[in-house]
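The next part holds the structures, each set out as structure tokens.
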Structure I
Amino acid sequence: MVGIAGTLGAIASLLLIFLLSGKEIADAGESGLSKVLGRNLNVAIIPLLITFTFIVLVNVVQVI
């Protein structure tokens, strides 16, 4: 059984991929709005990166 922790980890990982893709697309734009959007996506990306790192560390510790 995967459980709720595995499900939330998968959702967080997918959301991180989606937000990182959106940030790259926004940063590639030339308008001021896309630049602002690219910078503001960091507000959601940074906590998700921390969460993703924690998930990876927990899985590595479980293997060891």
Structure II
Amino acid sequence: MKIRLHRKLQREMADRGWSAIAITGSGHIRWQHSNGALYFSSATPSDWRAARKMRADMRRLEQ
């Protein structure tokens, strides 16, 4: 994922109550929602649909 797109996603998710709290030893980003939900994503996804999939998955966890 390009850095520009990753920063945009991070700002968008922060507005929805998510924060990127850590990078794991295996290179994944650990996200936590204000309701306590956790989501792990790749720090360098190779698929062009990755950002869209992450948004959808995280939205489902918000409920």
One of I, II was used to calculate helix-only ellipticity at 222 nm (-39500 (n - 2.57) for each DSSP H run of 4 or more, over all residues; to 500), yielding -13000; that structure is II
Structures I, II, by Cα Rg over 2.2 N^0.38 Å: label with the highest value: I
A value of 29 was computed for relative contact order in percent (Cα under 8 Å, 6 or more apart); which of I, II is the source structure? II
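Throughout, read-outs are computed from the coordinates displayed, never taken from laboratory work. Since we're looking at a predicted model, the values are computed, not measured.
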